[in-house]
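Read through the structures below before going on.
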Structure 1
Amino acid sequence: MVEVIQLQPPTALDWTLPVPGSKSITNRALLLAALAEGSSTLRGWLDADDTRHMRACLASLGVEVVKRDGALAVSGAGGRFTSTEAPQLFVGTAGTVARFLLAALAGSNVAATMDGTPRMRERPMAMLIDGLRAMGASLECTQNEGFIPVRVEARGQLRGGEVRLSRPASSQFVSGLVIAATLADGPTQVVLEQGTPARPYVDMTLRVLASFGGSAGWEQDTLHVEPSTLRGCDYTIEADASAASYPLTLAAIHGGRAQVSLGQGSMQGDAKFASVLERMGARVSQTGDATTVEGTGSLRGGLFDLTDMPDMTLTLAVAALFAEGPTEIRGVDILRHHESDRLAVAATELRKLGAEVEEYDDGLRIVPPAGSRPGAVEIDTYDDHRVAMAFAMAGHVAIRDPGCVAKTYPEYFNHLRQTGMVVAHA
């Protein structure tokens, strides 16, 4: 029997619960610490499915990662991975693990095979694989070209030089090539011929890399990366901006107040979602390290380009149900290739809730229900954590397979229970 959680809207919301550490930063920091010389201590890290996959893969590569006084202690491999065995690495549905770790393996002295879930086998990898091959990597797609499973043959080191990409299907390809380029023989230029989606995620990679002693930077749409010997360090991981968007949006939709410990100083592009809620009519205040949203009882639709924060699409789509007038979301074509086709999925589930939805190649147009919203609607989650978390905000819904939130926010429904939203759990 499929697990189902029945929800209702919160009353008198006053959210001060801590949101988890950033998945994106945790997996970047874990990998860079694993490649570094010396040991690292990672504080504020996220303990969830995606980061457990990274830790398990690193353990298979001989990297020791242990919990110590609430932090993670990582003993670095000293520059690149080496192994006398040929480990089988399972990445689950974690795109950050698949793309970043493959890049690191391509420049290491280790033979390995990488695989994942059936959905991960469908997610594109071709542009990253081709870019790594152009740098000298020996990679074999053992079933379908451009997808995992992938076998990596030990070559030891990559060439530098120029790698040109048309518009990638994921910013993770760009970040992966940056990580690989730190292991190359000479400087590397990654040329983005048509720019990159979700560029703040690439900027995040550059900032975390700099903390470990790496050197990379932009010149217009070209990334210049110097080969680097990374150094272990003491690193603190921010709260997850994507996770923070849910309590903030709950306040905007249902009234009340939510405060999260993430503000203007964040390196995460999704931290700017508070400005979207403000445009819609919520009251927002932000400091360097905190954001507070208060509902005003009125939201309005509009046109929103989420190119730089595509993971906020489902959050905004659910908020659109409660807005006056239509909401149009554009610039998020990369969502076709995530844990689900999030644009198709959003359209299907929003229609269950009475919305009129027009689906574009790169977005959605949502007209909220004219009358009362249907009650007791069951939302299918497609094994996609963001579908479950976003649609739970609607209240008066039942979320099927809520356990999928363990990918990035295992305590999500426990936190909603503390707001009074959880009616039943079967």
Structure 2
Amino acid sequence: MSAPVPLRTQPMPAGAPPLMAAHSHAHALVAGLGEPLVAGNRVALLQDGPGTYAAMFEAIANARDHVNLESYILEAEGPGEEFARRLIARAKAGVRVNVLYDSFGSIGTPASFFEHLRANGVNVCEYNPLRRLGNLLSRALHLRDHRKLMVVDGRIGFIGGVNISPVYSAGSSPLAALGRSVAAAGGEAPAKPGWRDTHVRVEGPIVAQLQHLFMRHWSRHSPIALRGSHYFPPIAPVGEHRVAVAACDAGRRRNPFYRALLSALAAAEQRIYLTTAYLVPTRRLMRALVRAARRGVDVHLLLPGVSDFWAPLQAGRSHYARLLRAGVHLHELHDTLLHAKTCVIDGLWTTVGSSNLDWRSFLHNAEANLVILDATLGAEMEQVFLADVARSREIRRDEWARRGLRQRLVEMLARRFEFFL
């Protein structure tokens, strides 16, 4: 077996000054999005559920005008119960609270949970309700709101991959996994892997764009008007981060994030560190990754080794052979369930959001990502990636070529349904 190829974490070499690389990535990003970057923001990375929830709870507690919360999954147990308690407390204090959730993503949440919110002053909107016969018999059944974002007082935003669910309660650290194993050994239910995810907290002028995203969705799907609040207060610059929002509505063929990602991959000069929960790539995305690796870019993909849904996992594995032949390095995380959707390119171009690298995110879901151009944040993001890779298992080309017939057949079966995954 060949030795692992070390990941490159050094700064850009002398022949490509950071300023020139930043200019190249800024040009590619603006071209991909068709919109300018917004300066004057401050973005903070949040790791896993407990840390993300703590930051969100703090923002909710300090809300004075409104809280706008949008989540694909909003479950009643665990953190969902605490969210409900805190949101109701702010609503009773005169803060306008608006909650938008996806009907399919939250299908297991009892109606009484949302009725309790409504009865206590929280405005609730269900995205594409499954109980409507028209939705069940139309394309609306297939179109879902996969976003996870929150805006507080028009000044603080949260966006990323973290849903509101008990699966995040214990975090994903090895110690958390050990604690679950010990508990299971004491006679409780068998331990399940925690969920590894990434979110961000953002302040600055870009928050207004997150607010627009929420309000447009709300106005299209809720009969309740968003009135009586100062949704767009004046926001002064608070930091040095240049940021853009890359978002799409469900069922739209034009996907700004997809275009921006392809542009960034094409502009990459040194390294691409990409994490995704579901790899079901389009042909254009596969070509972009293969071409980057073949022109000498150090391309590393962090992928799930276990998943909550077998089909995307196996469909993604059906592409491993081509990626490995091109020189792409593949790493699978097995000690936790990987749900993060992040990418950092050349230590400068960073994205965090809800978009997976699959057809569902590119074509069928409403998604939202934040893209940041900043070397300091990029370096922090690379360290997070390296820490995750250190826990993962690298897929070797020679070993993968020897996988069994049963594995190959499962991959072939899953790949036939890629368009819907």
Structure 3
Amino acid sequence: MPIDFREHTLSNGLTIIAEIDPDAHSAAAGFFVRTGARDEAPPLMGVSHFLEHMMFKGTTDLSAEAINQAFDDLGASNNAFTSNEITCFYAHVLPEALSPATDLLGRMMRPALRGEDFDTEKGVILEEIAMYKDNPFWVLYEECVDRYYAPHPLRHRVLGTNETIAALQRDQMMEYFSRRYSADNTTVALAGKLDFEACIAQVEALCGPWSRTGATRDAHRPPTNAETFVLRDERVTRAYMLGLTDAPEASDLRRYAATLASQVLGGTDNSRLHWALIETGLADEAQSAYDGHEGVGEFFVYASCDPAKADEVWEVVLRECRGLADSLEEDDLAKLRAKLVTAVTIRSERPMDRMMRLGRQWTLLHEYLPLETELDRIGAVTLRDVRDAIALFPLTPKIEGRLLPAEAEATA
């Protein structure tokens, strides 16, 4: 049987969406809240991610241990994530366990936010920040994003900083939760073998009392900055280089051309950067990617190498960025279209992946795109489309950052 899309909105504004597949052997549910680092006031940077952690600390009638044990008893694959734009809580289960899993997720979404739990988890968050500071790519990427989008809140680090997390108070988190975790800012996405009418009734019983707050987001494209900078760290022994530049927003149909362009330039294998830098032995890593957000998007390009080769490697990166449009051939796109269509189709075979695609899509684009439509759009991208997208959004970085060993000679 074909997959059936269904949608229902409760009177308080909460939306329930589903892709129903009677032949599926599992089912998945996710609560998607349209909130993330870009929605935080600067002094509260990191509160969305911190709040994600607090959801697992229990409600007024469920302890953290009871929540974890209940998911284990269901055999669920469950977790959560926070990005700049979305916070999501999800579970993947057998069809007969979908109702109790949804019940657990819905109850979790109204946490107790106890002061003692807040204080304990603050230490966990600070440890997580410290862990990411040991990842050179992540350190450089966050610094580039910070400088690129400043002063817009898209610059915000999802984890926050030591300073913002240390200063954050439980009552500030509660105020943020009350404003952003509202019914009209939440979507429940479902996929797999399920009874949609029964799901509506269950979610309405769980979430019907939730308030509507009219939470909004400024989704206009912000101005971005151009800059070249160098960071130094005595703990690193390689040179890390990263650049960012403007790209189509998530709702722009040119996102398909942008995706293909970034993959031709710096996909994991058989890309321009792979052949120019990895196969020649100049660099250890080289990649590029397109990332679309609500109202804005960016390309990033990245390479790491011996510090003595940093200038040479970056010159190759810039050369490949500048020359991509002219060097593109139809064969490049044909191969990538086939890979993308295959990857998207394989992911669609799992209700979990369908649920994630559905929830992200609805939260950011506010519409439903059948998988077949996405595949058709990928297949329809022409060489001219990609060249036109590159002409409008040149791949050459606007902001360029390097992370170098402390003892290295300056090469920027």
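Worth a mention:
- Label whose coordinates, when helix-only ellipticity at 222 nm (-39500 (n - 2.57) for each DSSP H run of 4 or more, over all residues; to 500) is calculated, return -11000 (choices 1, 2, 3): 2
- Read-out Cα extents along the principal axes in Å, for residues 143-238 alone, computed value 57, 36, 32, structure in 1, 2, 3: 3
- With Cα extents along the principal axes in Å derived as 61, 52, 37, matching label from 1, 2, 3: 3
Each value in this text was obtained by applying a stated rule to the coordinates, not by laboratory testing. In this text the structure is predicted, and so the values were computed from the model without any measurement.
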